[in-house]
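Presented below are the structures under discussion, each in the form of C-alpha cells.
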Structure I
Amino acid sequence: MPVTSGKPIPELTKKQKERFFSLFKKRGRRPCWLWTGLAGYNGYGQITFNRTTISAHRISYGLATGKDLTGKTLLHSCHNPSCVNPNHLSIGTQSKNMQQAADLGITNKKLKPFQVQAIRQYYKNGMKPKDLAKVFKVRQQTIYDIIRYRTWKHLR
C-alpha cells in the first residue's frame with residue numbers, strides 16, 4: 001500500500017487539533033478510526049494546516065507519540081489507508097510495507113478495500129463473478145481470487 005513519508009508534523013494550535021479530532025470516527029477501543037475528511041486518490045486521509053497538506057494518519061501518530069516523523073514511513077497494521085488510530089500505526093520501511101502487502105495478498109492496485117468488501121457481499125447475494133468482473137473492470141480471475149480469499153486475505 002502506498003504511504004506518505006517525509007513531511008514533519010507541524011505544531012498545531014488548540015483549534016487545529018480540535019478540527020483534526022472532529023474529522024474521524026472512533027468505534028470502540030480497538031477498531032479502526034475512520035477518517036471522514038478529504039482523502040487522496042490512494043485513500044489516505046489528508047488535512048491542510050497553514051497551506052501544507054499532511055496525511056491524517058501521520059498527524060494522529062505524531063500527536064499520540066510525540067515522535068518526529070521527518071523522513072519516516074508509517075505502516076498500518078490494519079492495512080486500511082483511511083484509519084488514523086495510532087495503535088494501528090508503526091514506524092517501518094517501505095520494503096517492509098511491500099512485504100506485508102505481498103504476504104497478505106494485497107496486490108491489486110485497481111481495487112480499494114471497500115470495493116473488495118462489496119465484491120464479496122454482491123457474490124454472497126448471488127451476483128455472478130463474470131458480472132462482478134465487468135462492473136469492477138477487472139479480470140474474472142481477480143474476482144475468483146477475492147471471493148476465495150486468495151487475495152485481500154486480511155479483509156473479513
Structure II
Amino acid sequence: MTNTEVARHIEAFAAAKIAEHLTGDWTYSWLKTKRTMGLCNYRTKMISASRVYVGVASVEQLENTVLHEIAHAIAGFEAAHGPAWERACVEIGAEPKRLFDASTISPPYTWCMSCKVCGPQRKLFAKPRSKRSESCVNCSGGRYNPEFKLTAERL
C-alpha cells in the first residue's frame with residue numbers, strides 16, 4: 001500500500017471503531033507530532049494518530065494506536081494506563097501496552113546541531129527556531145563559549 005492508501009485505510013478503520021465502541025460526538029483526526037503516535041483528547045472528543053508515522057510504522061501498529069486511544073476514551077481520563085484502561089484494551093482488541101518506542105519506531109531526523117571541533121551533538125526533527133546561540137557542552141566546559149558555537153545542519 002502507498003502512504004496515501006495507508007492513511008485512507010486508517011481513517012476508515014478509526015471511523016468504524018469509533019462508531020462501534022464510543023457514543024456521542026467522538027471523531028478522528030491526524031496529528032503532526034513526532035514524539036507521540038496517538039492522542040485521546042477528552043475535551044474535544046477527538047481520537048488522533050500521527051500522520052508522520054504513516055510509512056514508518058506498520059498498518060497493524062497504526063491500527064493498534066487507534067484502538068489504544070479509543071480504550072483511553074472508554075476508560076476515562078482518570079484511568080491513565082491503569083487496570084481500567086487495560087480492561088478496555090482487552091475488550092476492544094488492543095494491546096494493553098504503550099506502543100511508541102523511539103528506539104524502534106522513529107520518523108527521520110532532518111536537522112543536526114554540530115560542533116566544529118567534536119562533530120554532531122544532537123539530532124532534531126525541525127530547524128531550531130531560537131536565534132540564541134548555543135555552544136558545545138563537551139568542548140566549552142558547560143559554559144557558553146562562542147569558539148565552540150553549535151551550528152544547525154540539514155541532514
Structure III
Amino acid sequence: MAALAKAARRFAIAIFAIGLGLALYNALVFRTSGSWTILALYLVMLAIELTTYLKVRVQGYVSNLQGQPLNQVVVQAYSVHGEEKRLVGATVSDAHGNYRLSLPAGNYVLSLSKSGFTTYVSEHISLKRGTPATIPAELEAFNYRAIN
C-alpha cells in the first residue's frame with residue numbers, strides 16, 4: 001500500500017511539473033496577464049505543496065491511568081540539538097484525547113501537561129520525512145493530601 005501511495009505521489013508531482021512548465025512557456029511566449037496569473041498560481045501551489053511535503057505528522061492519544069481520554073492537554077514539541085532544546089510547535093488535545101502536530105523532520109522531545117496531572121516527557125523522537133509518528137501518553141493524577 002505504501003508503494004502505491006508513493007507511486008501516486010510521484011505521478012502527481014510529474015503532472016504538476018508538466019503543468020508548471022507549460023504555464024511558464026505560455027507566460028514567456030504569449031506574455032498575457034492571464035498567462036502570468038496561471039504561472040503565479042502554480043508557484044503558490046508549489047510552495048504550499050513543498051511546505052506540506054517537508055513536514056511530518058505527529059499524532060497521539062492522551063489518557064489517564066484508567067484509559068479515559070484527557071482533553072485540553074497541552075502538547076509541546078521541542079527540537080533537540082545536543083543539550084539545547086527549543087520549542088517549535090504546540091497544540092492541545094481534543095475532547096477525545098487526540099492531538100496532531102506537523103513538524104519538520106528532525107529530533108524532538110514531546111512534553112504533555114495538564115493541570116492536576118504529572119507532566120509526561122517523551123523519549124527522544126527521530127522524525128523522518130514521509131513517516132508519520134504516533135506517540136500515545138498516559139498522565140497520572142496528582143495525589144493531593146491535606147496537611148495537618
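Please treat every number below as a calculation from the coordinates, not as lab data. Since this is a predicted model, take the numbers as computed values, not measurements. Cβ atoms are built from the backbone, for glycine too; each structure is taken alone.
Here are the numbers:
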{"quantity": "Of the structures I, II, III, the one that 3.5 was derived from, the read-out being distance in nm of label points 7 Å out along Cα→Cβ at positions 47 and 135", "calculated": "I"}
{"quantity": "If FRET efficiency 1/(1 + (r/R0)^6) of positions 87 and 127 (r between Cβ atoms, R0 = 41 Å, to 0.05) is computed and equals 0.40, the structure in I, II, III", "calculated": "II"}
{"quantity": "Among I, II, III, which structure scores highest (criterion: distance in nm of label points 7 Å out along Cα→Cβ at positions 23 and 63)", "calculated": "III"}
{"quantity": "Which entry (I, II, III) yields the derived value 22.2, 86 for Rg and Dmax of the Cα atoms in Å", "calculated": "III"}
